[in-house]
Structure 1
Amino acid sequence: MIISTSAPLVRLADVEPATSAFFRCAYAVPPMIVLALLERRRLGPLPARSRTLAWLAGLLFALDLLFWHHAIDYVGAGLATVLGNLQVFIVAFAAWAFFRERPSNPLMIATPVVFGGVVLISGVFDNAAYGSDPMLGVLAGIATSVSYAAFLLLMKAGSQRTAGPLAHATVVATLAIAALSPLFGGADFAPAWPAHGWLLLLALGPQVLGWMLITYTLPRQPAALTALLLLVQPMTTVALSAVVLGERPSPLQLAGCVVIVLGVLYGSRRAQPARTVGEHDEQVPKTSTV
């Protein structure tokens, strides 16, 4: 539920996508460092391999946020969050390619159905599609999911700790977003009110509290329950965006949302790849976006 507020908070801040991506990480760095130091006091230093993987994950997380915040700009907070949940399938097939973990039959069946939902959201067959550029929104959403899936695989390969890896990834993501921002429309690094009130809330809520809760809790849940809980996020974001932001996706786009969510739920059941995604998300995503 906390993560569900991510995309609406980005829209309420009403700043450039690179600006919101940068400050949601930058404002999260101090509390994440404090939590990481407390964890280090209990468990000792983070192993070198885990630090390296967390740094690489931070680079991918930066791309994830930059693409996702552009998707929010193009197609709205609700639809962009639904599109962000495609990482379930990307992680599953990446694990098949690299780790020889064959996806389950439900996942194989659900994949073309889910991408049919993506086509509905894109507005290809819909003159009343919501968003400034639904097609670009879908492309940015898919790029988000690819970046997010790579982030998941790296975090899965690293330490089982919570605060340490997230702190390292968040610091690297902040620096990477600052460096990459000119390629994504540029960022304004001068804080202004009330935009940065929303960005501070985004950082302390979804970015810190949401991610910490999910990282700790979801690996301890059964896969089917994890998949069900994760589906609360995109549908709650669609509802919040309608109530708070006045977003009104077309009937075909809403049908695409339903198709994607039901497809993800069906494809995730009793599937090992879904457990992998559950160990991360929101955290996602999903939304994450983001």
Structure 2
Amino acid sequence: MEMEIPVIDFSKFDSERRSETMALLHNACKNWGFFMIENHGIDKEVMERLKSLMNMHFQENMKDSFYNSETAKSLEKNEYVSEKDWESTFFVWHRPNSNINDLTSLSKAMDEYIEQLIKLAEKLSELMCENLAIQKNHIMEAFAGSRGPSVGTKVAIYPQCPRPELIRGLREHTDAGGIILLLQDDQVPGLEFFKDGKWVKIPPSKNNRIFINTGDQVEILSNGAYKSALHRVMAMKDGNRLSIATFYNPSGDAVISPASKLLLPDHVRFQDYLNHYTKTKFGDKGLRFQSMKNMANGHRSVSTTEN
């Protein structure tokens, strides 16, 4: 039986079903590290045009050179290829600087899509912060550094592979950055995420659903509450799989650390904790932790080590 991947209906964040949708989002971030969103408000025509242009770009500019590449030729040896990926890719930067004009035929469609997608990423970051009970713009501010968050898109085609058992489309990895928003193929599968000891097949995205996963920096910032999940792409015998993955990442000079509100108390002597606990045993544990944190921070300048 296949796992039911969480699907978040974005329109419900503005309805009377907001609280249950927030709970669904929290569970997806905490227990999965990936989910799909629908009714996200991004113009469907813009998305369809972009996918069509990217597929055309591959056919006209990338396909021949890929099948003549060392990667393609390495399959002729009939041995498993462990150091290469069966993918044809290019990367587009959007913020803080853009190189989109290098791709003149694609620039207008890509710009229109990215403008809407960044708003979606920002909204998603606010909802995550709300679920973590931290200030709603915490992720945006933490990612900003001196120039604002970095946003870039990896466009990948996973071409039809004559020997998919000999190579991965893309080897197992977690994403280094923040929030990843994927516009993927609506026909060809191949993406897999690791959950509860097994690989979960991610189906092609029907109806322009956007697939989301969180990267290592969200795991760090959330103090491990939200996980970055291991994933891979399988090479496929039938059809080319299109993947347009946009990374909403910290600026290069942003320093990412766990949000202080999410840290448990540290530098606390057990006896001090016990003294406080006896007075608050039947109270809220979170409040107890908070007051111990405040106490520890107030005494941080005083040595807490004993010889």
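Just so you know, all these numbers are worked out from the coordinates, no wet-lab data involved. Just so it is clear, the structure is predicted and the values come from calculations on it, not from any experiment. Cβ atoms are built from the backbone, for glycine too; each structure is taken alone.
Suppose mean count of other Cβ atoms within 10 Å over residues 37-44 works out to 11.6; of 1, 2, which structure was it derived from?
1
If you work out distance in nm of label points 7 Å out along Cα→Cβ at positions 5 and 61 for 1, 2, which one comes out largest?
Working: 1: 2.0; 2: 2.8.
Once distance in nm of label points 7 Å out along Cα→Cβ at positions 5 and 61 is worked out for each structure, 2 has the highest.
Given a value of -10500 for helix-only ellipticity at 222 nm (-39500 (n - 2.57) for each DSSP H run of 4 or more, over all residues; to 500), calculated from one of 1, 2, which structure does it belong to?
2
Where does the value 1.0 come from, among 1, 2, when distance in nm of label points 7 Å out along Cα→Cβ at positions 181 and 205 is the thing being computed?
Working: 1: 2.3; 2: 1.0.
It traces back to 2.
For mean count of other Cβ atoms within 10 Å over residues 133-140, which of the structures 1, 2 scores highest? Working shown, then result.
Numbers: 1: 20.2; 2: 16.9.
Top value of mean count of other Cβ atoms within 10 Å over residues 133-140 goes to structure 1.
Given structures 1, 2, which gives the highest value for Rg/Rh (Cα atoms, Kirkwood Rh)?
2
For percent of Cα pairs over 20 Å apart, for residues 69-164 alone, which of 1, 2 scores largest?
Once percent of Cα pairs over 20 Å apart, for residues 69-164 alone is worked out for each structure, 2 has the highest.
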